[in-house]
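Take a look at these structures.
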Structure P
Amino acid sequence: MKSFAPAASPAVFPEPPAAFAFVEDVLAVAAAEIRKLRHDPMELLSRAVQPTLWLVVFGEVMAHLRGVPTGRLSYLDFMAPGILAQSVLFIAIFYGIATIWERDLGILQKLLVSPASRVALVLGKALSAGVRALSQAVIVYLLALIMRLHVDLRPINVIGVLVVIIMGSALFSMFSVVMACLVRTRERFMGIGQILTMPLFFASNAIYPIALMPAWLRTASAINPLTYQVDALRALMVIGGSSAFGLGTDFAVLLFGIALFVGLAARLYPRMGI
């Protein structure tokens, strides 16, 4: 009689840990968003216009006035980190309009039925917004070198600047997504975005010290996340720059803001698909 060996059972691979799967989902969403840049390379070039105008035109004029007390730094050295933060803000604050487009095109509904958690979806988008904002750092650094500003090029400081840019862009892009989830239409979103960008910019230390502000504006500046992003950039990006609040405080505020708006966005994001 022939003896038959039992059929080999198919290999069973253990499921990856939940934390690993979460990180994988976040990176997958971020990679998909970043790949969109390949279809619109002109976007990167157009982003160079705004910081160039602010540094070359506004900065040069204000530097000749010598009316803004900036301590040991020249006005252009003082201003360069603020212009970098401003460029990141102006891009990130309109990130939410992509969420409205995704809903209108039916992409959002497909994302919502995927196995990825809502937190992974919005955190992936926040990470992609941060990576996309790194182009602004390249532009501002190149402008600063051409204008012979005192830029600190030590690797640890450059890495710190990149981290701050990613964090700031992630924070304001998630703030933008929260706004998009609340207003739900492109027209309303564009109006609110335009209303918010300039107050956030001028109620910060981007182009003048907090000491020059009236008391009510200093209070607004203290709760403005952009203030802490600029403060960290000024300490890391410029030779002789320092942090008024301490880098620990700057990073803590940015992390808290990211956690807050990622949580709100994850809660509101499913409503966009309705």
Structure Q
Amino acid sequence: MEIPYTVKPRPDTGLYNAKVGIWLFLASEVMLFGALFSSYILLRVGADPGTWPKGLLNVPLGTINTVVLITSSITVVMAWVSLKLNQFGRFKLYQAITILCALAFLVIKTFEYRDKFSHYQILKSDSTYVDGHMHGASYVGKDGAVREEHRYRGLTFTESKGTEKIEYTLKDVTLNGFEAKELAEINEPHPGHKHEHTNITVPAADIKKIGNYGPWHNTYMAIYFTLTGLHALHVIGGALVIAFLWGPGAKMWRTEPERFTNRIEISGLFWHFVDLVWIFLFPVLYLL
């Protein structure tokens, strides 16, 4: 039994089935991201002065990712046009570039995430702050021996050595960063001012609170990871579909070239939406 309207347009909509489906799906995606962007606006407007970070993200990396995604949008269109011109080899080339762009975007985003998880903030007992990247932490065992770690492993941690369990207690933490009397000095630095970074060691007794810049750090980081993480999942999903149609799914070109071309168009529409979301995310999160 042949499925109707996989190539020819439906008389009621003027579109073939897959295009009707993708537009309905994208409408739901608009509502999803629209709700998240609305939440961002409300949270930012309602934030107390000095609590909303500015200039925290890496603008050059964000700019590179923007260029990468715009390039991928162009290659997606060129791949579809190549099929329309019956140039299957060019289609393979352009879609390969699209897949490489998707991988490049995800790799760059991974470096950004890694930077945030190694970026720590310490609230000291005198209500001042130390902010910077983790340089190392010292722990003391039961026998009094000091153990140096290149990461923060909590206030205490236990390791097994044979049948014996050794407990280590935090001695101090060293950050490569700067000290600030108020949170506003960190979140809202004066335009053009750059803090001089040095290694600062804080004894465990002086630490009131310590944590990295993960989604639990503050409201801004929570919505940053939510929006960019959800967007990254869409990039992964779109790249997987494009990769399938570039590889095993390309066999359809031999038997049903028009239907295969339509599939490329549908995957391209989704990819354009993913790119469009980033076009909004970049200025909102990185520049404003």
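Each value in this text was obtained by applying a stated rule to the coordinates, not by laboratory testing. If you're wondering where the values come from, they're calculated on a predicted model, not measured in any experiment. Cβ atoms are built from the backbone, for glycine too; each structure is taken alone.
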Given 23 for relative contact order in percent (Cα under 8 Å, 6 or more apart), calculated: source structure among P, Q = Q
When mean count of other Cβ atoms within 10 Å over residues 87-94 is calculated, the result is 16.4; to which of the structures P, Q does this value belong?
-> Q
Quick one: P(r) over Cα pairs in 10 Å bins from 0, in percent, for residues 47-94 alone came out at 23, 25, 20, 15, 10, 5 when computed from one of P, Q, so which one is it?
-> Q
Structure responsible for 4.4, with distance in nm of label points 7 Å out along Cα→Cβ at positions 71 and 103 calculated and labels P, Q on offer = P
Re mean count of other Cβ atoms within 10 Å over residues 119-126: value 24.2 computed from one entry in P, Q; matching entry is structure P
Looking at Kirkwood radius over Cα pairs in Å, for residues 23-166 alone, point out which structure of P, Q has the largest value.
-> Q
Read-out helix-only ellipticity at 222 nm (-39500 (n - 2.57) for each DSSP H run of 4 or more, over all residues; to 500), computed value -17500, structure in P, Q = Q
Identify the structure, out of P, Q, from whose coordinates distance in nm of label points 7 Å out along Cα→Cβ at positions 111 and 263 was calculated to give 3.5.
-> Q
Of structures P, Q, which gives 1.6 when distance in nm of label points 7 Å out along Cα→Cβ at positions 231 and 255 is computed from the coordinates?
-> P
Given a computed value of 49, 23, 17 for semi-axes √(5λ) of the Cα gyration tensor in Å, which structure among P, Q does it belong to?
-> Q
